[in-house]
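In what follows, structures are represented as structure tokens.
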Structure I
Amino acid sequence: MRSSGISVIVVVRHLAWLVLILCSWPRVAAAQAQQAPKTDPVEAAALNTILGRWGKKASWEWNISGELCSGFASTEIDWDYYPTINPFIKCDCSFSNNTLCHITKLRVYKLGVVGQIPAELQNLTHLEYLNFNYNYLTGAIPSFIGKFSSMKYLALASNSLSGQLPKELGNPTNLLSLGINLNNFTGVLPEELGNMTKLQQLYVVSSGFSGRFPSTFSKLRNLKLLRASDNGFIGKIPHYFGSMTNLEDIGFEGNSFEGPIPENLSNLTRLENLRIGDIVSGASSLAFISNLTSLYQLILRNCKISGDLRALDFSKFRTLISLDLSFNNITAQLP
């Protein structure tokens, strides 16, 4: 009787453990699912097609067992800590109760890829950061670029892109930085770029643009950096730049602007770098720089500036390390 009682107790204990395991299994399965979220299949297919066309592939650091949004791609550590991983993506895996990942960043930097910007890119609808700098991309920027409503950083510099900028480029109103330097575009900057009111950085150096700056740029009140040298811009430097008081860096050399340089640039007291050159007509005065005491670089080369240097108190420019006033009509000895 005693051994029979013990057997019953053992059986009951085993049944209790079985019930406990069965009851907890859904939670275990859910936890396992959360530990291994999956990349959106449409985005995965698009990215694999893009990389395959360019003869590139995902590295083992972010493609564990064929899952793109894994490893370093799914960590919270910024990808700038991994400059040698190229190409590289970053993902947001918080969707669908932490089971689904969307690709938010894509870097294919200085890898010599050729061809047009691939159409499959438009399937990466959650992109916030795109870096295709220093490649051999050709053709126009496609209009679907305007669909990236979450885009904050767009870098397409140092390629061979051409044609006119699509007006849709002004649609991503969350954009903070746009870099399209060193390409072969034609035509003017679209007025629609003025819709990007959060924009802080705009790089259009040596990009082939011409015409006048759009009047809509007056809405870019958050702009801190504007590099627009070595293009074919004409007309006067817009007066509205004098009211964009967040500006810290301006580059306007190598265009065909007319003078005079707007006197209200004196309002830009945060300016640290000011580069203007090659003004084609109209005399200017140096008086506007009197308030720009944060400057560390001042280049006003060939700007048809006239006047007496002794009218300025250069002792106020305590951070200035580079000064170029050559090819002007300045008089008097250096103070």
Structure II
Amino acid sequence: MAVPQPKLELRPLGNTGLNVSSVGFGASPLGRVFGPVAEDDAVAAVRRAFQLGINFFDTSPYYGGTLSEKVLGKALKALGAPRSEFIVSTKCGRYKEGFDFSAERVTRSIEESLVRLQLDYVDILHCHDIEFGSLDQIVSETIPALQKLKQEGKTRFIGITGLPLDIFTYVLDRVPPGTVDVILSYCHYGINDSTLKDLLPYLKSKGVGVISASPLSMGLLTEQGPPEWHPASPELKSACNAAVAHCKSKGKSITKLAMQYSLSDKDISTVLVGMSSVEQVEENVDAVSELGSSSGIDQETLSQVEAILEPVKNQTWPSGIPQN
């Protein structure tokens, strides 16, 4: 049986009692949303992640129209590890067909996800990208439905995800304390956008665990660049491209730098990054272990990259229905 080598720091996730690896495995690429991925490569990537101490895996029925969940389910089963040794989150409310946050749909959704994941329960069930629905429905209907699923043991904890940061305060201010255990924010704690930082004291005061996803800003801070569909403005894409080129000219990896930047804040429990190959897994884990060593983050290159990105700092893109 594969025994994880605990090479990664574990951090507490809010008040859940869960300790998650500082790097989490984002399984959206397993749904081939960033390009083709062979199933064997996906299974090998999950196995390597687990061996290196990554214990948190995140997916959604939306990624690749359920493909990500199916592939992750196969990969986790292939580990042969006790269920208590890995933490799984999936989502509900967003599907290939569109958004549906009704109690009936999210209740059916988790049943379908558990079949695909080949699990009896998930550790966290998130409402996915709530800015595309009515936030009042999330508060009055969706979250109560998830609480029922929690009582039934289908999920251990409840989360909400989305891009605009004010959706989190809107919901958390309107539900009883302890109702929402976790938030998942993406593209707001990276070198080009660090606005999540300002929300951390508020989230801490609510006892909510913080998952920050996409430290590479969905491909903006990578050498291969963002996918065609990336919603960033041409100005933001071009600045990120210049930052990537600068790092490359110095023989530095922008991916490593971006990972280290996002990981350096201990108030963020885990940084979720999309992975689909053994090579990517090892690169991300190396970035963390280097951070813990004497070398730490390359401050000189970081300052240069920050200067390049300064004109577009904290620039984001619209997401959700107009009233959100």
Structure III
Amino acid sequence: MDQRKQRRELSEEIRKKIIDKHGKGKGYKTISKQLDVPVTTVANIITKFKVHGTVANLPGRGRKRKIDPRLNRRIVRMVEKEPRITAKEIQAELQGEGTSVSDRTIRRFLRESGPHGRRPRRTPLLKEKHKKARLEFAKRHIDKPQSFWENVLWTDESKLELFGKSHQLYVHRRKNEAFKEKNTIPTVKHGGGSVMFWGCFAAPDTGCLESVQGTMKSQDYQGILERNILPSVRKLCLSRRSWVLQQDNDPKHTAKSTQEWIRTKHWTILKWPSMSPDLNPIEHLWKELKLAVWRRHPSNLRQLEQFAQEEWAKLPVNRCRSLIESYRKRLIAVIASKGCATKY
């Protein structure tokens, strides 16, 4: 008989047939010939049935796992305490406690049932003063009505690179096709240049988008506000009496000349906590804009600027609305994290 066939585990149906034939008075050799099963296997199955009353697999069969429930809990605690710990470091620590487990076994355990390995998310470096300010902001605004957030004009600046690193991290390709043109990302020396944009949006839609020429200074920023704020307010139909301007604490925004210039406009400014990009929903629009522009593969800075303007205008209106409708969730997340960075 074929060696592989001998090692193959019998199905439960065959085992039941063996017991049935034995119950009808058939001998071991007869059953062996009729079912094409070794005599010793027939004997073992019948013996097992007499002892345990079943032909099903019993618990505890096979090789014992190196990581038992107690060791399982120990490894999980180690990973939860120090998420950056490696499998080799876990192995060394367990070895010092008298437990021998290979780093491959630990990696397999974590992959199958433990905390999974992931790339760490990048977040701003928050000091205690930043966490405190963020927490105060969230608590101060948590009970604001939805109408308040719908009248906020959200603003920010962001850089779009011509040949920067791609925002698409993976490409689906066949083996040995890594260098096919469709599977590569073109790059040039020194990045190929970039364009800085200032943009704004509110619940109804996106507002103005303006490219920034050269290094933006306080006077340049004031000029951008002069050209874009009121046209955006009118376009978005924000309440003339109750609309609020949001801006972060960039030095150009907080400079004395800018603050004085804004005071002459009599605009209401939303007091903003530093290091809080997760509280500004426009960050999501920047990400979507960059992806949309990247898919069009601009070949020069003029195209980059043109595509950015076109894609900004095409960002979905319902996307803007949903970002503002869910704004209270951001505040709840900041309070829950005690001022630390959130998933937003």
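What follows is calculated from the coordinates using simple rules that are stated; it is not laboratory data. Just so it is clear, the model here is predicted, and its values are computed rather than measured. Cβ atoms are built from the backbone, for glycine too; each structure is taken alone.
Before moving on, here are some points about what is shown:
- For distance in nm of label points 7 Å out along Cα→Cβ at positions 98 and 242 computed as 7.0, the structure of I, II, III it came from: III
- Source structure (of I, II, III) for helix-only ellipticity at 222 nm (-39500 (n - 2.57) for each DSSP H run of 4 or more, over all residues; to 500), computed value -5000: I
- Structures compared: I, II, III; top value of mean count of other Cβ atoms within 10 Å over residues 122-129, i.e. the largest, recorded for II.
- Source structure of the calculated read-out (Cα extents along the principal axes in Å, 105, 48, 43) within I, II, III: III.
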